[in-house]
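All of the numbers you see were taken from the coordinates with simple rules; none came from a lab. Predicted, not measured: the structure shown is a model, and the values here were computed from it.
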Structure P
Amino acid sequence: MVLLADGMRRNHVMEHEVIHDMVPEKQHGGGMHVLHAHGGESKRISYSTSHPETLSMVNGVESITLVMVRLSEMMHISIKPTLKGLVEVQENGNPALPSDFYMVCTGQQALPQDKTQRLYVLGIREGRLTGRTRITSLIPTESMTADALTKPMQSPELLQLLTAGKVTIYGVDSQPVVSRILPSLQEYDEQTLMINDDGLLEHAKQNPHNVKATHATIVYGIIVLS
């Protein structure tokens, strides 16, 4: 699901990883508009839980990029924005429309051996490095609003969204809401994409000239707008 929400993180700064308690969890929910929704069964045989979750996120990345470019076209300062300008928005994101992702599966291990999944994971990592993705959050299945799109189940979360236009994100005892953020880089290569988060944070500290001003970088606190 691609949802349009109010900018609830204005003037907020966060660490690379934050484990939320009940109070900060309210920053994630609120009134939202459904811009895109899709539910379907995977046509591929998955050998691990991360495989279908990766495919799902890639689909989400592509969908939110399309929505972001269309909204950027309507918000553009020029009445007739050029194709070059829209491609730049597609590749680097729109600072006025930061994208946050909520998922039920993440991984700390090395890149998968499956070649197709490996490319998908690198694409997701690239989105984080360029600033197209601002914050990624791990949430429990219980608060996954889109879960009912592919499962025969009763979903109070989806019913709340469709009737009241409101989303509630919450953690459970065994799995709190965990959010991560990375500063954006101006230049990178395939080797950079393979570095883990700790290595990327160290790279940003050692090479401040390579840090790019995006919403992710601002929320992380490396660049402050006056």
Structure Q
Amino acid sequence: MLKGAIFDHDGTMFDTEVIWQANWQRVAKDRGIKLPDTFKYEICGTSGKMMEEIVSKYYKTDNPQVIIKDVTNGVYQDELTKLQEKEGLRELLEYFKEKGVKMIVASSSPKDMIEHNLINDHIDNYFEDIVSGRELKRGKPFPDIFIEAAKRLNLSNEECYVFEDAYNGVLAGKASGSYTIMIPDLIQPNDEIKEKADKIYPSFKEVLIDLKKENI
């Protein structure tokens, strides 16, 4: 078993990706824009300049920050009543705690949103820190966020698991040198991601089974 575990937030720990996508669609509809399926593949897991570039392309705007703010505000409101924890998450967190595995959240979402959700779900005590993609210049699929997360745990990336649901997150995890586990949410893995991810599981329940068998 490795010494550290880095968890993505949206779509991995919580069923939030559907909330994000609903708000992207809401804002697009308000502007008379029909978003193609390719949008969700590109936008999932991004932040910073990359998110702005994707939003500019699909929403045909020179001011993507306005759209991102509108969407983010909608997500904040929806998560007050619609937030759901992913199956098997709490059991995995407890197992890691028992085994002395250090844990941290590394997500593209705003830090205050992540903190609120962890506290509201009563799992904030499992994590040593939070790294938000908004703190870094380069978001996923660049590895910066996972490199920073491992650094804050005083571990190398080779000593850490990364848990992700999105393509960009898997690519970032692998690029960081971490053992990258995909738990698909809205988007199922294509052939490229199947090759990139070290393991793919339907839920945290199956991850825990393999950990107990010392298979990962």
Structure R
Amino acid sequence: MTLSPQTVSARRQQARRREIVDRLLPVVEARMRELGSYANLRVDDLLPDALLSRSTFYRYFQDKNELLIALAVPVFHDVRAAAIRPWERRTAPTQAELQAELRHTFDLYLPHLPVINALVEASYAAPSVRALYEGGFAEVQQAVAGHITAGQQLGFIRSDVLAHETAGWIVWMAERGMAQLAAGADDAALERLAESLSTLIWRTFYGR
């Protein structure tokens, strides 16, 4: 099938936009680590390191928030996949298995913490950013709730655990806990954090 010139042009523009997002992501994350606030981040400060002109940037993004949303899409893809994986099983893990899964999630999540924190900061003023942030973790909450429900039906999760509400506590406690406790932690500290979180979850779900 022959593509129309408009379709070819649109695909080229999408590919170019993805290329620019990939180029800007490490620059934004590095600047966020320096500044600590997305509000203090200026578009003009990003362009030299990303080798982009101002006109090129505004050809693909209306403003800084639109850039943040574009940056967050691939970040959420990786983080979601790691966060959902422990809850896809239909048997009870050992506590050591759960700890290893949580540590794997830490390792994928923490490098992108600057973008996640920027989403949190920008979400108070930008409904589109808030929708992306909350929607991304809603999928994880749904996966945890599904694991609880299936586990209760199969008999390996306590019947007195409220699936949706407990899943919400686990997801949002872990998300903000990683931002507050795991940021900047060394390997030994991260291992202790993964152990403590796995103990909390394991005893809540599977303990007798």
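Say we calculate percent of Cα pairs over 29 Å apart for every structure; which of P, Q, R gives the highest result?
R
With P(r) over Cα pairs in 5 Å bins from 0, in percent, for residues 151-190 alone derived from the coordinates and found to be 6, 19, 17, 15, 13, 13, 13, 4, which of P, Q, R does the value describe?
Among P, Q, R, the structure yielding 6, 19, 17, 15, 13, 13, 13, 4 for P(r) over Cα pairs in 5 Å bins from 0, in percent, for residues 151-190 alone is R.
If helix-only ellipticity at 222 nm (-39500 (n - 2.57) for each DSSP H run of 4 or more, over all residues; to 500) is calculated from each of P, Q, R, which structure is the one that comes out at -25000?
Numbers: P: -11000; Q: -14500; R: -25000.
It was calculated from structure R.
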